[in-house]
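Following this line, the structures themselves.
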Structure 1
Amino acid sequence: MGTLLLMAFVNVFAQNYSIKGKLTDEETGQPINKANVFVQGTKKGAQTDSTGVFTITGLENKLYDVAFTCVGFRPIRQTLMAGSEVVSVEMSADPAEIQGVEVYGKKKISPLNDPRIQPFAWKSSITSISSTAIQNMGAKNLADALKYNVGGNVTEQGRKRKQFYSVRGQMTNADFAIDGISMYYFLEGPSALSTSAVQEIEITRSSNALLYGFSGLNGVVNIKTKTFNKFETHAQAEYGTFNALNASITHGGKFGGFHYLLSVTRDQTDGPVGRNAAEKSWNIFGKLRYNYKNWLEAEVQQFYIKSMREMAQTVSSAQYPVSVSQMSQLWKYDPLNLSLTMGKIKIKEGSKATTELRYYYVQNKKDWHNRNYVVTKVNGVQTLTSTITDAVVAEPDFVHGVGIVQAISPIANNTFRVGADYYHGVMWTNGVQRKNTISGVILDEHTFGKLNVDAGIKVIKDYYKEYAPGTVKITDQWQPAYANLSFGASYKFNDNTILNYIVNTGTIPAPSGSLQLIDKVQQLVNDEKRTGMDLGIVKRIKGLGDITLSMFYSNRKNAFQYTGVLYTNANTTQSEYLKNLDLRSVGAELAYQSPTFFNIVSVFANAMGQYTSDVTGGQDVKYERVPGFITSGGLNIQKYGFSLNTLGRYVNKYIGDRFIVLKAGQKVYVGDYFNLDVNLNYTIPHLPISLYVKAVNLLDTHYATVSPAYPDYGQRISFGLRASL
């Protein structure tokens, strides 16, 4: 009897341990309420309270696998010791989700907390890609991460600007911002900026983006960098086809009111043999943020990229011949260095007012090596020799800017924002260009119960100190101001259904002094006048996921198109003739994001279809120089430590005839391709280490996005390792 009592006592004592912890949002640091916490292999579990705290009792003093789930967040598992100290656990917004989308479970952020937050009416025209989504895609740089976004198109330019990102078939590059600070000059950013320190990428697909960018009409990509609330270290190394190496280490943490981050990335590749496509870069990023109580936040960031990039040689074929002079070009940038310094101070004056001050400075050091094979004539035919000439031209850029934005709430349910920016740039665009820009924005947003409305205006004015893209040099001259107007409305039927409408109109200035050729006579290119509308609905279906449907229309008077025909400008360098066109587009976007079914499977799918017509001079014909249909999809499967991600993308055909020797009446098409990427990841049990294999362009499709002269490199395979502490 005594033995039985002793055994019972020991058993009770052995199961008198507990796991206690606090669950928070990885991005905001806010506690997560009503999350489910379950100990695998037992019937024990708990739910977090309003402070994110949970306690599970009646456990033995050993390690347990603990699962955390919550609506709007990605399910996670951690190995925890019962009887240890209180643990801190973070969950990320639910992109089990390969392609992250905005999550309903998150509380609406007030402009008083973030003066740069987009108006609520734009929700159906905004996509957010999380750090988890970026990792699942295997994206090493910003351009890779944008590859599967709805309605977006990443094109390989092949020349001085490596990659170009546009939304909804526009021929104009989207604007870019980093943590809400608009980038005045970001040509190398998409291909050079590493994703190792990126927390989230927010893409405003509508041409309505007053708070970021410089046109307010081209769409905008806002890159949000990571902030660590605890000490963490993440490392990655990857090696693959073309002797490609990518390795990074990121460390961050928090002490007192300071948050810090340091990230270093090495990226290099030899490129395909014989294509003059080698690249090498060091990418260093540092960030320091200080928070004082609830009213002051100060932050400084520093990007530094030291690189060399060869510009891939054109490919000529019998079907699509390239001129000998184009084939002779073996250009490269060496060095190609970028230094970007940013700082901002946010002051919360009270419960109804917040002011944000910001500054940034960009310095590009670019030496263009105008290397070429010497061309001679053999029997009257131009022929490449083996001799290479190299003329080096320094193309430095310097840009600095300052800005201020203030958000106030003068009356209940209303926020009013006013901002101003000044930028000064010394840039190399077919010669030295010195330019100043000032801009101002006013945005008012009001909530009437379930209805939210906003209206705003952005005014921009340029001053040319020295500018010569055309045949005439412009000096010390103010340019006419141009304004962009917007209006938006959002109606919340319930927590799961939101209807949005936005309309905008404004001007996109053509590059001043740029020329078009009409009947063999040079004329200035006119500014584009644009009007656009979006109508969208966002719907969450319980247990099935999120659906977003957006319909859009744009009318573009004097849209400008590059022609591929060159001339010598006032700086005695070559420029490209543009051409004004009148274009109209109507289209729709559909996006679906599933939850994680059975804690194993999730999918995403999106599609954009549009019809663009050229109505120049009263005609009405189909415009074929932009894709009319783009669709992407992905499947994520997680089980037994494995994670399989399959991602596909189709782009229909459109005209891309740059660098090609055209025959009379010939149409050259690019696009019309399906790209498939696959990566498989395995996490070693009880260790923060994972191994992965990645295949890019698995089907080895040599598609083109700008010209057949610059086809994709084909299938690439790589192997990698990730570790976290």
Structure 2
Amino acid sequence: MLCKALRPKFSQLAKAAVGQLQEWPAAQVLLQGHDGTVTSVAFSPDGTKVVSGSNDMSVRVWDAESCVPIGSPLHGHSGYVQSVAFSPDGTRVVTGSFDTTLIVWDVKRGVQIGSSFQGHSAPVNSVAFSPDGTRIVSGSRDNTLRIWDAEKGVQIGSPLQGHTHYVQSVAFSPDGTRIVSGSYDRTVRVWDTEGGQVGKSFEGHSNQVQSVAFSPDGSRIVSGSSDGTVRIWDAEKGVQIGRPLEGHTHSVQSVSFSPDGTRIVTGSYDNTIRVWDTEGTQIGRSLEGHTHWVQSIAISPDGKKIVSGSSDKSVRIWKGDCVNVSNQSLGHNDYIQSVAFSPDGTRIATSSGDQTVRIWDAKNRVQIGSPLTGHSHWVQFIAFSPDGKKIVSCSSDKTIRVWDANTGVQIGDPFHGHTGAVNSVAYSFNGKKIVSGSDDHTIRVWNPKKGLQSSKPLTGHAAPVQSVAFSSDGKRIVSGSNDKTVRIWDRKKGAQIGSPLQGHTDIVQSVGFSPNGLRIVSGSWDKTVRIWDVKTGAQIGHTLEGHTDMVLSTAFSPDGTKIVSGSSDKTVRIWDSVACAQIGCPLEGHDGWVKSVSFSADGAEVVSGSYDMTVRIWDAKGYVQFCKNYDPGHPICFSTVASHFLQDGETLLDATFDDEEGLHQNVRLHKDGWIRGSHGQLLLWIPPTMQQPFYDMWTKVVIPRGGVELDLSQMVHGEHWNECFIPAK
């Protein structure tokens, strides 16, 4: 909102060239006024107002656009205000309180209408108007629901009884004939407004149910619980639909459907707000800003705003089409396990915990064709054939499958033989053999045309085999295992060559041969990368240290001079394989473990796949050249469009480096949200909602699309900051 108002006077600012929040930085607006926890918030039916209730025993009404209070706080309750709700016509607000009463307020005049509704014998936790505005339902710590005449303030019929603990949340169905309730007894119940409970209780949550809501068509119910999950239910059958929505790390306090029923918004004690599709996939990054528990959320009628109330005493309004955004993870909806460039560099293949393999256009960042489906469990690893015409995949379903890389059709039947999850596969140099490693402790070699094993399994590892690879001539195989060893095998003889390569102190997660077959690289959960001499079995040089968590993937560059590694510390690192030293600083941008990395066939690019469900392509060649031949005039750009680079960026790339400390530091986004130069010079601050996914200076592509790219081409900074203002004429 502020950005929109001031943009005409401040023309030379940074802009969001690509991404969901075009009116950057208007991501959230803070509303302050309450002196206690904000327990409940709601939008008016026309979306122009917000009402909030608080432990300070007051109710406040806010203008949803200007974000300023309307009138004075509403006082009348003698206890915490636990719940607030607008009437369907927006003229009234009902509130429920710790003082066991309900009060109806005139929104325009800011006064109480009639007397308090009395009947509950314990605090009122939740209130809601019926769709026609004639009735109000309330849920209480006396374990009952009560229905009230909204005009007369008298109870209609007897209390609805059945819950064996506090009733924490209530809501009417869109047609007003049913009520849903959630309780500390861990159940969700549906009630007929005329005749009591309908059917059996909905059971599945393992802890208190904190919030419930009907979908706009009344066919589904969503619930949030202290067990940290969100669940969707068939409102008629009382059965859970799909798997729980998991991601919050603490109690889910508030849930709501979007107006079109395609999205669910949740607020949690982990201080975040999350948006989900109804299939159970989180959309985009969590909305962060609250400094304490999120107690309540609500969605505006047009679906373009979210309001939240928190124990940090604030109300926040989130803008920028937060709810109806396109899913940034259109593609995989679970962790990415493996990535691979096609031999010609035009395509990228990815595999995921969602049981699919997908192929992407590396340049245009779009998925090619439909997902490759067939596996019934996580797809752990993939590899292109040397001619790029086939893809091999392996899975925790214990099978290996070969696919036509152009049509996406599975070729032949799955390869069966392993008795445990298959963790790694690789083609031989001529494509005539495939090697696999499994949790069953064995390595197997296959004839891909026949789908049969070429020889007996290679045995020797005392624990699951995590990674396998062929030498460039196809005569040897290398393997890494949970037994902390690396082993080399003679493919034809089916026998181990020499003794195990020992040195790692934890699981060996990744192994690979150098292009000339003389060296082996390995990455381990012990946070290190090691290089080995194939002939002698001895470690070459010192251990490569720098990662602060498990090393999950490693690979040599095509010329063998560099190694790339990915880690659960969320970084990608490039190493000089001869000097055994890290080149530059870590490549940052992923918001989850980096599970897989690989060089392109020409060595110019690195691809990485992450548990944040994105794939990134990095300018490896440019980064290495920058680090070795420092150029303070290198463009500072956070976009795929080269013309979006920052003018006069030399002042941020100071050439006076201390290699022990600076390692040719990039201009990059730091954890506090500031983009800083090589010696901490401030450039600009990025709001939390825009920080993931975000473009690093060396990021060429993020797949799928959706991350924020900055246009810095018109931005003034440093000593010239005052030139951004255009004075009034």
Structure 3
Amino acid sequence: MWRDDPASVRPMLAATATSPLNSPDLAYERKYDGIRAIAAVEPAPGLSVRFWSRLGNDKTAQFPDIAARLEALGVLLDRPVVLDGEIVALDADGQPVGFQHLQGRMHLTHPLPSRTKGAARPRNNAASVPSETNPATGVPTGFIAFDLLRDGDEDLRKRPLRERRQRLETLLAGVNNPGLRLSEFAVGDGRTLHERAQREGWEGLVVKRLDSAYSSGRRSPDWRKLKFERRQTCVIGGWTEPRGARGFLGSLILGVYDDDGRLRPVGHSGSGFTDAELERVWKRLVPFETTTCPFSTVPRTNERPHWVQPKLLAEVKFTEWTTDGQLRHPTYMGLRDDAEAAGVRREPDTVTRGSRVSSPSTHPTMTPTSKSTMKPISKSAVKRTSRSTVSGNEGLGTPGSGLDGKAAIKELLDQVDAIEHGSGSGALHLPSGDRLDVSNLGKVFWPKLKLTKGDLFRHYLRVAPYLLPALADRPLVMKRYPNGVDAKPFCQQRAPDIYPAGVRIETVTVDDEAMPRIVGGSLITLLYTAQLATISQDPWLSRIQSADTIDHAAIDLDPPDDLPFRQVLDVARWVREELDNLKVRGFPKLSGAGGLHIYVPMPPGTPYEAGQLFCQIVSTLVSTKHPKAATIERSVKARGTRVYVDYLQNHRGKTLASVYSARATEFAGVSTPVTWEEIDQGVKPQDFTIRNFADRLEAVGDLWAPLRKSKGADLRRVMNLR
């Protein structure tokens, strides 16, 4: 007999431990990366829905879309039920995605939409309620049920999992909606599910004994977490001041409690944030600021720390624990409000990676091996000292190589055509022998021009012999447009955890934050970023072998919207005049959007700071001599209708769109190297697009090659400028 108030019920928790993948006594379930919730549904006529986190916090108002779907289920029921499940964020295809996508929902208080109580509905209504998007966040969510605790007046918690699962499946029979569904579940043999989990990048599996009772509020070895990605819930003990143009905070200072109740520092995390999330987290931290360090030992920080009372929790993923108990490369995933700070401990390390699991028809033991087309991220730090060659272009040819690359390029273009005009998805077979799976080539990326993702591939194949030398050995920042140039993009610094063989990934440090990054220079890397809907190629000014020194510096001419481009050309000519006074050659290129970049070759060993100072002096001279047309004022409001002469891009980790890069403009522009004669003649950004750029290359060749061959400017001359 059920007697408990559902609000007081706490979920059963899984222990972190290893487990066999093939046992008739076990069930294997996907581990979802969301918020654990207990949901109570009362049927009509007194229809009501409530759900609570594992700490008993009412989450109903934060997820009205889920409440609506559970209400639709309640209309169909003739008895109350209590479910155990997970609240998850969903992607555009209705598939669960990571916990960080729920952050915009964590503190919403949307009221439930009103409903007619007890209204009769057809049997399939629970399945017909769409997966809604909350207007405050733009992120659809769903509830994934994996246990049934109450069925009418019956308390099922003492019944075995086998029976509870069977009754849950009967309860939700016919419900087939991304926003309300059963968990993925396999009985007796988890090898196929395990292999799929690793292939698709799930967080892990939960392994459950089929005869286990439901132990509310207890962490039991009857349920075991089998994780593929290292995660840790941490207590936030402070934050550091931001550097440069970054706002609000630099990194979170993290800790876990030891068995004696002391908060031990375990590292700091500054990656994984959007600008909006930086602001949101900072606002949550400020009320808890204190002058007292909460840690048992004061941690060393890179910038001035702000200490806080240990109230808030952050979820991070990381590569490993160091021997001195620190998190290596922790990446912020989101804030948690479903656990108590005092209970946060270092979790046991039982992560499994890089294993191929035998199919059910073969011997069940796991044999470590590498996948044929996928590989894990390199964990080694970058310490190369020599310039590497452009790889992955065998048989493709580069200008002046003596190789005829046209046949190889045509073969690849034909493959793209065949895939786009077919299903839209398939595999490209590259001259190097690499294979790249591609998808959605028919998706429109430039709506006004009806240009597709396939057109982006065609552009990069045509310019690859010229573009790859400009990207070689340079870390890339990806600005991804999965829904085309008219939709909101997102930036990605960190390389994906899983990526095709041949794609170059290296661990690179920025502001003391090390992370794996994509490094340009190979054809498969270029096309892989295009597959990820990265429209422009945005490389560093330095190479990974010498990450603190630059090959060239850049002045970025950034006009306000609607300013005639001829005024940008005027400023470019004034920059040329100052460079001519220094006997330094500047290499201009159109940004492909509304601006213009002027690159200046630097001598070997030039640090970023020296390159920035050189450009600052030149930019200041231009703005001083032409104050009505040019400015170095960073404030957009203060610039007015003047061109911003930006020298601040010369900083480790910052990027500009590469030469020959496609751009996310409505006219599908290309970042095009031009001659000073063309600037004098009035060249325009709209002159060069991905539609006509092959003709441009045929006519003028690689105008950017001389920049790479230059010995560099004499930086001492700039001090004599007046």
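Laboratory data are not the source of any read-out in this text; all were calculated from the coordinates shown. Note that this is a predicted model, so its numbers are computed, not measured. Cβ atoms are built from the backbone, for glycine too; each structure is taken alone.
One of 1, 2, 3 was used to compute FRET efficiency 1/(1 + (r/R0)^6) of positions 276 and 644 (r between Cβ atoms, R0 = 35 Å, to 0.05), and the result was 0.45. Which label is that?
Details: 1: 0.45; 2: 0.65; 3: 0.90.
Only one of 1, 2, 3 returns 0.45 for FRET efficiency 1/(1 + (r/R0)^6) of positions 276 and 644 (r between Cβ atoms, R0 = 35 Å, to 0.05), namely 1.
112, 62, 44 is what came out when Cα extents along the principal axes in Å was calculated for one structure; which of 1, 2, 3 is it? Could the numbers behind the result be given before it?
On the way: 1: 112, 62, 44; 2: 91, 70, 43; 3: 91, 63, 54.
Source structure: 1.
Once distance in nm of label points 7 Å out along Cα→Cβ at positions 148 and 556 is calculated for all of 1, 2, 3, which comes out largest?
On the way: 1: 2.8; 2: 7.6; 3: 5.8.
Between 1, 2, 3, the highest calculated value is found for 2.
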